[in-house]
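Alright, structures below, take your time with them.
Each value in this text was obtained by applying a stated rule to the coordinates, not by laboratory testing. All values reported here derive from a predicted model rather than from experimental measurement.
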Structure P
Amino acid sequence: MWDERSRRIQILAVIVIGIILTLIFRLMWMQLFQGAQYKKIADQNRTRQITAQAPRGTIYDRNGAVVVANRPSFAVSIIPSEYSNPQQSTPLLAALTGVTADQINQLLQATAEFPYTPVRIKRDIDAATIAKIEERQDYLPGVLIEAIPVRQYVYKELAAHVLGYVGNISQEEYAARKDQGYHPNDLIGKDGLEQQWETVLRGIEGGRQLEVNAVGEDVRPLGNQPAVPGHALVLTLDANLQKAAEEALHTQVAASRTLGQQAKGGAVVVLDVKTGGLLVMASAPGFDPNQFASGIGSREWNQLLSNPNNPLTNRAIQSAYPPASVFKIVTSAAALEMQVTTPQEVFDDKGVYVLNGWSFYGWETKGLGKLTVADALAWSSDPVFYELGNRIGVDNLAAYALTFGYGQATGIKLAGEEKGLVPTAEWKQATYDEPWYPGETLIAAIGQGYYLATPLQQAVTAMTVANGGIAYRPVLVDKVLTEDGNLVQKVEPEVIRTVYLRPEVWDIIRQGMTAVTTRGTGAAVFQGFPRTVAAKSGSAETGRGTTHSWFVCYAPAENPEIAMAVFVEEGGEGSMAAAPITRRVLEAYFGLPGKPSLPTTRTD
């Protein structure tokens, strides 16, 4: 019996010793190999790390005026690791903020990998909401009020399509930028310069480390790392000229509607001919990017999306239209350079041109009489350019169009630029399985048919003529600066193409364009204007019984400084809708008084 008891004691001793050794081994393992991990957990249990959102870089116009800044605001945020009672807290927080419980849960799920980073539930809250949350803090563990910067677009709709806006980062954007330090709850540039210069404008986030007690209450600060603001942008844009252009555009769109036109909107583009810098890029209708700064509501977003006039579309670069008679600049260049005509040849515009038994009418059915190429440009004679197009041929015309930059993106640093369309016989066969007909060449020669161009491309064409063949890449940013004003980057002018024509060809084109405003289709609008302006009007038939209005120019004609393209979608004839806008913008640029009278008869 004693042997049995001894054996049991030995077994028990082995078990006890085994347990003790196991505990000793486990303790050694935890201290030696997992000590750092448990220390981190312990520190996290007694400290709170609150990230500080960095202010985005300020955006200035060319004259130093602030056009985009940041303003202080407050946000309701949740620290997931301290959000201990979501069943009770989430419905209460939803009632106080107006954010649904489902949305709060979705935000928390999306940020689950960052348990100590505040999740911003609602930005830009008012004082009343702050007071309500602070009064109920005992029922909202892990909920705090953060002071954060909110993007402020100082002049609201002014240059909205250029500046763009910020919004919540999408899943795709987060996946692409996760390694750059972005969080699922961050704001990011969504359009315009905010999007294209995101990495420059975004600063470096900072943070505060606080010691907290067992219930998550702040005890004392442990450290502070200030956020670093993003770099500033100095634009080529002139805010005053932009404002004048937008006002003129909106006024004329309204006036065209009173005259029975559809007038859905339009665009104005003004370029510095010596650098390619954009002084103006206006698109109407517009929108207020401040709506997006703190999170746009679904109702406001749907209103913007459902608006038939597409206010979110930048018509200057994201929509392409028939270039109309502005394209006659290219046709003139091709005809003169190919020597299928001469500057001295006289054509007889009888109001109609007949080819293979088909009649093609001009805008003036009574005819414009005897005209040279320069005269035909001044009066925008369709029959003369029908004849020139017939002599040039479709593919030669397309080759010259490509040389001028049609059918290609300009390369401006904005998203969504359309490249337009330059048709050829081969293109039509491949696209429509149809041959190219001779009559289509006549239509192409006056910028109708399949040809498509953006207002920016048309402005670049005017710049090319002004510079005798040199075209610069259009740019919107002149300099990048630090917060303290130190230079980070200077954007230098870049020549994107040179159109080589004989000097006498350029001279004829310039003569014809200058005559547009002195005795041609734009003379009524520019009567008495104290500067010489070289221009070309255009009226593009839509096929729906409406007409797009075009007017391009450069000025002063003898020593060009700026080139401009004005477009009014379904606004009527070029000299009736787009030309008055052009004059108003030129008056603002040159500091001149006065307003033009609207012509009452069609002149192209």
Structure Q
Amino acid sequence: MSVTGGQLLAEALADAGVDDVFTLHGGHLDAFLVACGDAGIRLTDTRHESSAGHAADAYARETGKFGVCVVTSGPGFTNVYTALANAYLDRVPTLFIVGAPPLRETETNPLQGGFDQIAAAEPVTKWAHRITDPARVPELVALAVRKATSGAPGPVLLEIPIDVMFSEVDAGRVRRPTNYVLDSHTAPAPSAVDQALDVLRSAQRPAILIGGGVIFSGASEAVVAFAETVGAPVYYPGKADGAIPADHRLAAGGLLALSALPIAGLQTPDVVFLVGTRSGMFTGGRTSTFPGARIVQIDVDAAEIGRMHDVEVPIVADCRATLEALHARAAGQDWPDWSAWVETATGAKNLPAALYTDDTTATGKPHPYFAAQAIVAACPPDTIFVLDGAEAPQWAEFFTKAGEIGQILRLGYLGCLGVGPGFAIGAHRARPDAPIVVITGDGAAGFHVQEFDTMVRHGIPVVTVVFNNAVWGMSIHGQQAVYGQRGVVVTELAETRYDLVALGFGAHGEHVSSVSDIPDAMKRAFAAGGPACIDLEVDPEIVHPVTTMMLGDVDATDEIVVPYYENIPR
């Protein structure tokens, strides 16, 4: 019996436990696409390859497994490149499969060819490989999955030329592997565990900072158990929302809460456990939000240890295995009473609310803080929030609280606007019973607004709320702060009605211009039974405090102000 490379790809993915593939049609893929039904794989086709890639990314974040995106050659590959880079920087296990012109037609100026996709993919993948023999498809898929999910996770890419995809081979030639995903949870050295606990015991203000390594090692229970045993607060800047429930007595919040300590004149942590979180923008940059702290760092990637700060106890091991070892060793021991510090640390997340007591605005349009409050209050407790944009989602962050992993999806290191629709589609496929709300700015909404079509066709009931202020909020506020009004350049938008755009695609849509109208509008959006869009007017002049923080000292005379990064000394 003979089988095609496309059939073998579908069967290999099914053998690897794949139920969902995110894609956009291209003729290079047909031998695979038509085989997916028999393999039991559901296809979700988007309107732009980038959204398919973001959907696979979100699917992985929601399930803790790996996501799969399959797109065509040439522009399909270049369109998905942003999603590929996003998954790479955020260390999300994803398998990207791309088509290619026939191997036998290299250097003939073929359709959708003429450049090396593997070479282009290598800087933003853990591994990229071109398959040249259809008989080897299953074993190379298995290799790709193991590379994506082992060690520090991340995206991998397989290129399958159309002649390899369509060619038939004798099924007897094919080796079908049995090991796709392996348990690679490396344990820490016992001596390192003891050293870490010795440092912790000496602390006056300990803190545990968790990141994506906690999510993909399945360490949420271990985080809570260890934190409760020693009585230390837990911060979750970046991707670890929900690893400790937001209403837990030791849950201290994200980066904004951690940054609020020095701003409010409070002491910062003196011992910090960095658990599966990389030093960088989500820990406050090179200056950091915990200056002078003694650091214990746990990461499966040795290269991350001490990247930006000297580390007193380095532990190169799996997060879950390490936390379990720390908890087992710490249990039954007496620990200092840090309750006063815990109250300070966890209370800091409430400090920004004191900034907003007046909901009036100069324009009379809704204040974004109070609009975000009303939106989140109108959502069921199990809602998944997809936060897309710059300032708009930051307003929502004052109110969104994750009770479990996957309830908040947000921008990562790439700072990639426009992830919202793809993330929402992937989240729905992973958790079809959960309400999903995208909170986005009008700038970010314009990247992939056509995905309302995808949601309509596939019956995906996502509620999208567009904060519409007709400007690129963080951008224009940064220009105004540094240059004054004369510096406003290419940061203004048209007064677009995104609800009407959604209606054009067949979704529910309505326009809201008052905070008092938000609760009923949200009820109607949820009741619509399909995708919905609320176009929400907000004041364009209110500046989010994160924007101010990211600008630094704009009045400094001995520095050149650089938005988002450290200022340049003159």
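Structure summary
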item: At a computed 56, 30, 26 (Cα extents along the principal axes in Å, for residues 442-521 alone), which of P, Q; result: P
item: Answer label among P, Q for the case where volume of the Cα convex hull per residue in Å³, calculated from the coordinates, equals 229; result: P
